[in-house]
1. Ranked on distance in nm of label points 7 Å out along Cα→Cβ at positions 16 and 128, which label among P, Q comes first with the largest value?
2. Rank structures P, Q by relative contact order in percent (Cα under 8 Å, 6 or more apart) and report only the one at the top, that is, the highest.
3. 2.8 is what came out when distance in nm of label points 7 Å out along Cα→Cβ at positions 48 and 80 was calculated for one structure; which of P, Q is it?
4. Where does the value 15.1, 46 come from, among P, Q, when Rg and Dmax of the Cα atoms in Å is the thing being computed?
Structure P
Amino acid sequence: MPRILLRKFQKIGKGKYYYGTGRRKSATARVRVIKGTGRMILNGEEIEKYFDSKFALEFIKNPLKLVGLDKKLDVSILVKGGGKEAQKEAIRLGLSRALVEYDPDLRVTLRKSGFLTQDAREKERKKPGLKRARRAPQWQKR
């Protein structure tokens, strides 16, 4: 059985591609956009197999639908790290950035809808003497 390498982009067409990177928590998505028919490939497989929820698919495709390019562009995505929620937010940010590289006039539209705003919150590190980042051991009188 052939091994699938997750570090390589799936070939989705010929010609120039437009690139965008999205990050959320510990998830990183690298997104390539190229002129095509509207296919979306994520880590070498169809995106519908990876995200089983219709809501997640709509969430990811929002930037494409907003600018009306959902049937005109193919998208190839490599995502790693984090959970599914962080990954889908990272993909949407990377896709929005790739669309701006594809057509700089889309920046205003995507910015107004909040698709170009990165959520920079990350997990706070655990501190010594505490149980978690901020949770102190329970105080005991006797």
Structure Q
Amino acid sequence: MLESMKNFVKENNTCVLATCLDHQPHCSLMGYVADTDGATVFMITQTQTKKFRNMEQNDRVSLLIDSRVRAVQDGSRPQALTVSGRYQPVTDVQEAEKIRRRIVETHPHLKNLADAPEAQVIAVKAVSFLWLKGPEEAYFEVLA
């Protein structure tokens, strides 16, 4: 089941990123690209945003990746994957640039954001997955 969950991450490219600071949750719609394993996702944000400030203070985040758009289009059952993870800055300049190019290739509408001087490539490393396949079927996996 874990491999199916990781594949779900890799097959999609949009999520809701939830951060929290001082007991105040904050959600952001984000475009992402996944690593080859599907256990880490990469995004771009500006350093002056609330989400970035929250992650700098509290590295515990959650992602919601879902298939509702696809389900509406093809009549399939909606699925949702909640990823509990840890924020990690991408500090290697060459690696960050490589990821930045992948993000812009996948999400051309993010080019201006990616080119901004305050833009930062960030990573979320998955700790656990909770996959809901419809309203009654749930699977939970902890990553080692």
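1. P
2. P
3. Source structure for this number: P.
4. Q
Bear in mind these aren't lab numbers, they're just calculated from the coordinates by the rules spelled out. These numbers were taken from a predicted model, which means no experiment stands behind them. Cβ atoms are built from the backbone, for glycine too; each structure is taken alone.
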